[in-house]
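These are the structures, in structure tokens.
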Structure P
Amino acid sequence: MPTFQFEAMDSTGAEIKDVIEAATEEDAQATIRQMGYFVTKISVKKSRKKAEAAAGKKRRGFVFGGVKSKQLTAFTRQLSILQDAGLPILRSLRILAEQSRPGRLKYSLEDTCEHIEAGDTLSEAMAKSPKCFDRLYVNMIKAGEAGGALEVILQRLADFKERAESLKRKVKSAMIYPIVVVTVAVGILTFIMIKIVPAFQDIFEDFELELPAATLMLIAIAEWCQEYWYLIPGIPVLIWLTVKLIRKFRAGRMGWDQFVCKVPIFGQLIEKNIMARTSRTLGTLVASGVPILEALNITRETAGNAVFERMYAKVSERIREGDAIAQPMKEYSKLGFHPMAAFFWFAFIGGPIGLLIYMLKYRQRVVDDIVVNMVDVGEETGELDTMLYKVADTYDEEVAVLTDGLTKLMEPLLILFLGGAVGFIVISLFVPLVSLINNLSG
């Protein structure tokens with residue numbers, strides 16, 4: 001017997017949504033009227049098992065991971081354009097699914113269409129594909145459905161995704177140049193140590209030259225590289241795996257995230273980047289009509305840093321007690337002393353000097369006074385989302401300026417490093433070589 005999904009109103013005018021089993025649609029309507037309801041909408045609810053079986057019959061390749069941020073951003077913008085043009089949501093999703101390449105996004109869109117046909121709303125259907133549509137995405141869609149402004153929410157979501165993607169590209173582009181240069185430089189220097197220096201060493205030994213201290217040091221480094229060459233790529237990989245393992249534990253993750261927020265040179269960039277992203281996330285959710293507690297929880301989950309996650313969790317707790325956002329944000333943005341953070345400062349920033357720097361920095365806040373004041377003003381005027389957008393825009397600009405400054409600073413530093421390394425090798429090799437030539441000519 002088929003199942004019918006219906007919407008109706010009772011005698012008081014309240015809206016009723018439920019399902020009922022009946023042989024035909026006429027029998028279903030008659031049964032609903034006997035229950036005292038006035039039918040406004042009724043349709044056959046497709047069996048979920050049939051929908052899943054139909055989806056399972058489609059041939060799909062095996063897919064790893066989720067959807068790339070760039071791909072999801074483009075999809076969101078295209079969906080907002082189609083909705084603004086007045087197309088039904090199911091048709092829009094099918095159009096975008098057909099033009100997508102085989103992968104996580106295409107398969108998730110196909111599943112979403114199946115679930116919508118089975119009776120789910122768009123947000124409910126998207127929530128069943130968490131590797132494609134995260135909690136932030138689903139809740140904004142849900143708020144748009146509740147407010148009857150799905151096309152507006154999609155435009156806002158597309159703007160948010162595009163700004164976040166632009167900020168991510170700026171940070172990545174600033175990091176690519178020094179990483180590539182350092183990697184190539186280390187590879188060239190390693191080749192010189194393993195292939196070139198031993199050839200000069202054989203010449204010096206054949207003529208029994210008395211070598212200066214710099215040459216002896218260079219030969220010792222070359223011998224170490226020849227014997228332990230695998231440690232050159234192995235040490236960075238080992239450090240990365242160790243940090244990744246430590247971050248699996250709660251205390252280790254908090255310590256590492258405190259360390260990266262205040263680490264010299266890059267700490268300020270990381271901190272401002274997270275502040276810009278979380279402010280824009282919270283502002284977008286508030287503007288979309290998501291309840292403030294739910295918006296704070298989503299922002300906490302998408303922060304990606306334990307320091308900010310703790311702050312937003314504490315702010316959420318204080319709001320439940322009746323407080324505003326600004327004051328608890330100011331109180332809980334202080335880092336505080338953490339033994340794992342002290343360990344990372346000792347291990348990576350020069351031992352005792354690193355500990356001394358940490359003792360001077362651990363009381364600093366990750367949220368500036370200007371942010372707290374703007375949030376406070378936004379709460380008083382009822383323009384919290386607008387103020388959060390202004391905070392995000394300000395920090396976006398600061399991140400762009402810091403990124404350009406670091407890029408310009410890294411260039412002379414890398415030149416000095418490479419020039420010093422090459423100069424040391426040349427001097428160490430050619431001083432005894434000149435001495436040998438002079439002896440031979442004499």
Structure Q
Amino acid sequence: MSSPVLTVSALNSLARSIIEGALPLLWVSGEISNLTRAASGHWYFSLKDASAQVRCAMFRGRNQFVDWQPSNGDQVEVRAVPTLYEARGEFQLQVEVMRRAGLGALFEAFEKLKQKLNAEGLFAESRKRPLPVFPKKLGIITSPEAAALRDVLTTLRRRAPWLPVILHPTPVQGEGASRKIAEAIRLAGERGECDVLIVCRGGGGIEDLWAFNEEAVARAIAASPVPVISGVGHETDFTIADFVSDLRAPTPTGAAEQVCASRDEWMQKLVTQHHRLARPLHRLLHSHAQQVDFLSRRLVHPALRLQHQRGSLQHLALRLHRSFSSTLQLSQMRTGTIQVRMLAARPAPGRQEAMLGNMQHALTRALHRQVENSKVTLERIATHLAHLNPDAVLARGYSVVRNSQGKVVRSSSQIKIDDALDLRF
């Protein structure tokens with residue numbers, strides 16, 4: 001059976017699948033040659049060594065993160081995906097990351113030192129000291145020729161021209177720079193002239209900033225008795241000094257801005273505080289002014305006050321006189337009424353004797369009437385009792401029969417032969 005016939009497109013697609021499946025994302029080192037920057041923003045170049053080369057493509061979405069400009073002849077390390085460009089059937093590397101050759105070791109050393117110092121607690125927020133609000137003197141540790149120094153001084157001249165500055169000159173790059181930076185930090189701390197220190201330099205690659213990634217500089221910052229601001233590189237650059245320092249500024253200019261607030265900002269704060277204090281003070285003054293006006297209206301001349309009180313006393317005296325007269329008249333009327341009642345109740349012997357005689361005659365007549373009435377009632381009751389007297393019944397020929405117990409026998413059925421009976425005639 002014959003094998004199927006493939007088109008070129010199918011062959012290249014199959015080869016691409018095999019290559020991408022067999023080769024993972026990997027690091028490749030070499031020298032850049034034939035570098036082309038297309039109008040689309042993509043980079044195309046070859047990566048070669050002494051005996052071979054390979055085509056490479058780094059698209060715009062990836063090369064925008066490279067913080068330096070590569071050129072032909074640069075030794076680089078790229079992390080790339082091996083693939084096949086199907087349109088031309090060319091094997092190539094699709095580059096994801098590019099760095100200068102040898103930086104891998106620097107990154108590894110950076111991470112090891114970072115982990116070591118972090119484990120010791122040198123990065124802890126609890127050990128970081130606050131900056132003085134109004135520093136009396138500022139120390140700067142950098143190279144006198146550094147552009148960073150000019151940026152810091154320009155910013156300070158604009159924001160805080162009254163702040164004295166002491167420069168501790170030291171190289172910030174090259175052989176022995178880290179030792180000299182650490183010595184400058186130690187010396188500034190021993191002299192004790194400054195309230196705060198700025199350690200700064202301009203931007204650059206990791207190898208340019210490496211002096212600030214050395215352990216000696218980190219420990220000198222941690223041991224400094226003076227708060228330290230790190231202003232090394234650009235915003236995207238991070239060094240060990242940034243993590244150990246009391247405050248990390250994104251740039252040297254930012255470090256100068258962190259030292260003290262701008263004069264304009266302080267003036268604005270003072271104006272704001274003035275307004276905040278003035279408003280309640282004005283309200284208080286207005287309130288007291290109104291109170292004074294009110295009290296001034298109530299304030300009267302003593303002569304007028306005496307005249308007013310004299311009028312009040314006269315009015316009260318008149319009311320008292322009227323009240324006394326009214327009370328006296330009322331008492332006199334009550335006394336007259338009582339006198340009349342007493343005269344009316346005074347005893348009269350002649351009249352009383354007549355009244356007693358009349359009452360005696362009336363009582364005698366009432367007693368006679370009561371006796372006559374009682375006699376009539378008694379006679380009526382006696383007649384009624386005579387009708388009810390049992391002896392009256394016996395007088396008419398009847399008798400009363402009692403048994404031996406003394407009970408009245410009303411029927412022959414209540415007695416028997418030989419019963420003893422009591423008969424009353």
Structure R
Amino acid sequence: MVVKGARVEKVDKGGIADEVGIEPGDVITAVNGRPLQDLIDFRYYCADENIEIDLTKGDGELWTVEIEKEIDEDLGLSFSEAAFDHIRACANKCVFCFVDQMPQGMRETLYIRDDDYRLSFLQGNFITLTNLNEADLTRILQMRLSPLYISVHTTNPELRQRMLGNRNAGKILEVLSRLADGGVDFHTQIVLCPGYNDGPELTRTLSELSGLWPSILSIAVVPLGLTKQRADLPLLSMLTPDEAGGIIEQVRPFQERFQNLHGEALVYLADEIYLLAGAEIPPAELYADFPQLENGVGLTRVFYDSFAREAGRLPEKLSAHKKVSLITGTSGARVLVPVAERLEQVHNLSIAVKAIPNRLFGETVTVAGLLTGQDVVTELKGKDLGELVLVPSVMCKRDEAVFLDGLTPEILARELGTRVEVVDLEQGARDLIDKLLS
């Protein structure tokens with residue numbers, strides 16, 4: 001029998017949960033008599049000095065555990081899912097949906113279409129707000145689930161309905177205003193689709209969203225991603241370099257006005273737009289506290305500034321010659337080539353940036369995070385790659401060194417005939433330099 005509730009995945013050794021006998025595989029069914037629908041409920045009900053937990057053990061035995069603790073003391077539990085009932089599925093049919101463009105045979109989790117406000121609050125997932133009912137809105141406001149991450153795309157009601165393929169999509173400003181009035185803050189994004197929400201429509205969206213300040217914490221403008229798997233899907237086009245340059249100029253007045261008024265730009269462009277236009281990445285001051293790094297906004301600036309700090313650790317020369325191949329996507333190569341040029345000033349160190357074309361998704365997909373292990377093998381097998389191949393961590397699962405197609409660094413090393421290591425470039429240049437000097 002399947003027991004409904006919060007299935008325990010991990011128990012911190014020596015923590016409160018461990019001391020009272022809670023184990024991985026147990027299912028917590030209620031806290032203080034209240035059933036749990038998600039991690040939000042669990043945290044909310046456990047924020048007390050005295051709690052009573054009902055749970056079902058792995059063998060089916062029913063337990064009730066009484067715990068006395070500090071009011072905000074953590075129990076030391078992790079769960080297999082953040083939503084204990086089910087993940088709210090996306091009800092939209094967006095013209096640019098990336099899941100619709102996914103090839104077969106990838107990890108199952110890549111095909112999940114979630115549009116769950118709880119995962120937005122807990123994990124920073126972007127949601128569209130099209131599937132919220134009145135009870136959901138009431139709960140968000142009562143529990144102040146803030147900040148949320150919201151995909152807006154356009155504030156034009158008719159255009160948003162058309163772009164999202166959902167008749168409920170047109171009420172976006174009404175819902176955002178209600179959240180703002182209720183004290184809920186939010187980050188937003190605009191996936192830019194040439195011919196749909198660019199030009200005057202982008203200006204309108206930026207103007208109307210900026211009117212929600214200070215509840216609106218950031219607006220990210222990001223380019224859409226198109227793969228070669230678009231049979232029977234709406235005709236869309238990628239940004240051209242000239243169009244990318246035009247977006248930079250169009251957004252700049254909004255950034256300057258907000259910086260002058262409030263000390264922050266509010267509107268941010270994905271790094272890919274600057275790279276496509278051949279423009280300089282803005283200084284760190286533009287990005288405030290870098291509110292949308294995981295959306296590809298400001299990562300390049302963080303990396304460049306980190307490299308400038310870490311470069312002081314580089315020696316004048318290595319004791320023996322070392323040749324390293326650094327794997328990336330075609331857009332990432334624009335970022336890494338100047339870094340490689342600086343690294344090669346170290347005598348006996350050779351760095352080759354390998355821009356890998358994406359054969360699975362198509363060469364219009366240029367980011368490293370969507371490369372597969374087989375893409376790398378196809379491009380580089382049989383070539384002289386040196387003593388070490390560095391693969392960016394964005395190519396792997398967040399918690400496991402596995403590529404999109406199931407290959408691992410160990411398999412890649414056997415195929416390429418040289419050592420392969422995963423390097424974390426998202427946090428800056430420290431790990432890169434550590435691995436080069438080790």
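Here, each number is a calculation from the coordinates, and none is a lab measurement. Just so it is clear, the structure is predicted and the values come from calculations on it, not from any experiment. Cβ atoms are built from the backbone, for glycine too; each structure is taken alone.
Could you figure out which one of P, Q, R the value 186 for volume of the Cα convex hull per residue in Å³, for residues 87-302 alone was computed from? Source structure for this number: P. Once distance in nm of label points 7 Å out along Cα→Cβ at positions 143 and 351 is evaluated on every structure in P, Q, R, the highest one turns out to be Q. Computing helix-only ellipticity at 222 nm (-39500 (n - 2.57) for each DSSP H run of 4 or more, over all residues; to 500) across structures P, Q, R gives -16500 for structure Q.
Which structure, out of P, Q, R, was distance in nm of label points 7 Å out along Cα→Cβ at positions 7 and 175 derived from, given a value of 4.6? Among P, Q, R, the structure yielding 4.6 for distance in nm of label points 7 Å out along Cα→Cβ at positions 7 and 175 is P.
Work out the source of 4.6 here, i.e. which of P, Q, R gives that when distance in nm of label points 7 Å out along Cα→Cβ at positions 255 and 383 is computed. Source structure: P.
P, Q, R: which one has Rg and Dmax of the Cα atoms in Å, as calculated, at 30.9, 121? The read-out comes from structure P.
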